[in-house]
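Just so you know, all these numbers are worked out from the coordinates, no wet-lab data involved. Small disclaimer: the values here were computed from a predicted structure and weren't measured. Cβ atoms are built from the backbone, for glycine too; each structure is taken alone.
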Structure 1
Amino acid sequence: MKSSPLSTGLCSVTFRKLSATDVLAWAQRAGLDAIEWGGDLHASPTLAPSALEEIGARTRDAGLQVSSYGSYFRMGDAPEAALDPILEAAQRLGTRIVRIWPVKIPSAIASEEDWRRATDLARRLAERAKAAGLELATEFHRGYLTDSGASAARLARETNHPNFRSFYQVYLEGEGDPSAELDRMLPHLSHVHVYHLSGNERRPLADGARVWAPLLKKLAADPRPRALLLEFVRGDAPEQ
């Protein structure tokens, strides 16, 4: 039987109040395959190199992989060289994928010059990542250039660099066409952030089965290995 290219995982930022040890324990208990360690608390790039290496080693010792590193590098806000310690942190954790934030301008008002500057910057940053043996990925963020599947796909497409990709997620049920968004993203897709919202309320993932089931079928039909990473859960409760 053909195995699925999809694995399951957890973003550590889902449980900011828990220690890294507890995050690992809950991921194991849930039978997950991977963790995306966040650079805000659990795996800050300011931690000692040995501490980052220990987090990576403990993750693998627990039978999980480090799927990605969720950094808080913001394109256009931070100097390009500020990416370097983040890349080093990802190397010490033992992951190839570093998530960064795109330029802070909504795609609806971005000019062609804004796009040109953004893609030029993305290309330069991707070269830094390539030199470190890593790849970068943005995700969807309201108020930022990648605020939809169309704009995220455009940034990746026009950057045209193999080390610059994007994550995918569903914003809200009933907002846009998730299947069409995913179709746009597939050629540029890194991993997937998984959650279900009703308005601003975090809901059990089972409530979003109608939305997610066809998306997972489409993802499973694509051969590229990807992780489905739980990002938000109801009440921020590990039991969810």
Structure 2
Amino acid sequence: MEEFYGPYDRKNKCWIGQSKDGRHCMRPIKMEFVTENSRKLRYLVFGGSTLGDDGLPMQCHACVGRVGFVSLAEGYETFSIVAKGDLYETLGGWGDAPAEESFELREIGPNSNLGWTISGAYSGMGVTSTWFDIYGISAGTFYHLGLIPTGSNDDGNCENGKIFVDGGPCTHYSYEHRFLSQGNASFYPILLDEFGHKLGVPINATHRIEFDKTTFRYAVPDALQNEN
């Protein structure tokens, strides 16, 4: 840990790192082991919080968590860095990083190009939206490749299919997603199968999201972005 962050803090039980935004309390969250062409790799996720002036983790509604991604190759006696990103990415809520179960290591590109998807959700005013973030590797660096919506509902405002306030129809839909193992792009296209109903109208649609080499992000259509 000290190779990537700073010294261990016994009080906060974490390693203290420094970025341009301040000091951060970081811990290991998840590790996956992968064997690739006889090479043994470790994919690591670190996460934590920003420290306040009192030296304690900041936890508030508007506070974000911090995450870092590293991939290591096992050597005879040491490890070598295969890929590393910004070790203090902003991700999560209430001042902390997403939970371990939110992270999933996936094949997201050709030649066994692995990356992380991180599920997220937000609820407010009776409406809940869900999504996942994607982090992938290019030229030895982890990059944030985009945010993909996975659903929305206003169940908190509804009863028996009607909104409390005006009696209008409710909305509840979700997307089942998969990476398509095809194409020549650095990262696979994503297919979203949409199910549910919007304002009481049944929906059953499929959306294809391509990776844009110019922006280096997945090109999510505006109509889908506005839903989250």
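Given a value of 25, 23, 17 for semi-axes √(5λ) of the Cα gyration tensor in Å, point me to the structure among 1, 2 it was derived from.
Details: 1: 25, 23, 17; 2: 34, 25, 13.
Label of the originating structure: 1.
Once relative contact order in percent (Cα under 8 Å, 6 or more apart) is calculated for every structure in 1, 2, which label goes with the largest value?
Numbers: 1: 20; 2: 10.
The structure with the largest value is 1.
Please state which of the structures 1, 2 yields 17.8 when mean count of other Cβ atoms within 10 Å over residues 53-60 is computed from it.
Derived from the structure labelled 1.
Suppose helix-only ellipticity at 222 nm (-39500 (n - 2.57) for each DSSP H run of 4 or more, over all residues; to 500) works out to -11000; of 1, 2, which structure was it derived from?
Value -11000 for helix-only ellipticity at 222 nm (-39500 (n - 2.57) for each DSSP H run of 4 or more, over all residues; to 500) corresponds to 1 out of 1, 2.
The value 16.0 for mean count of other Cβ atoms within 10 Å over residues 69-76 was derived from one model only; which of 1, 2 is it? Can you show the working numbers first?
Values: 1: 20.9; 2: 16.0.
Answer by label: 2.
So if we calculate distance in nm of label points 7 Å out along Cα→Cβ at positions 37 and 109 for every structure here (1, 2), which label has the highest result?
Top value of distance in nm of label points 7 Å out along Cα→Cβ at positions 37 and 109, among 1, 2, belongs to structure 1.
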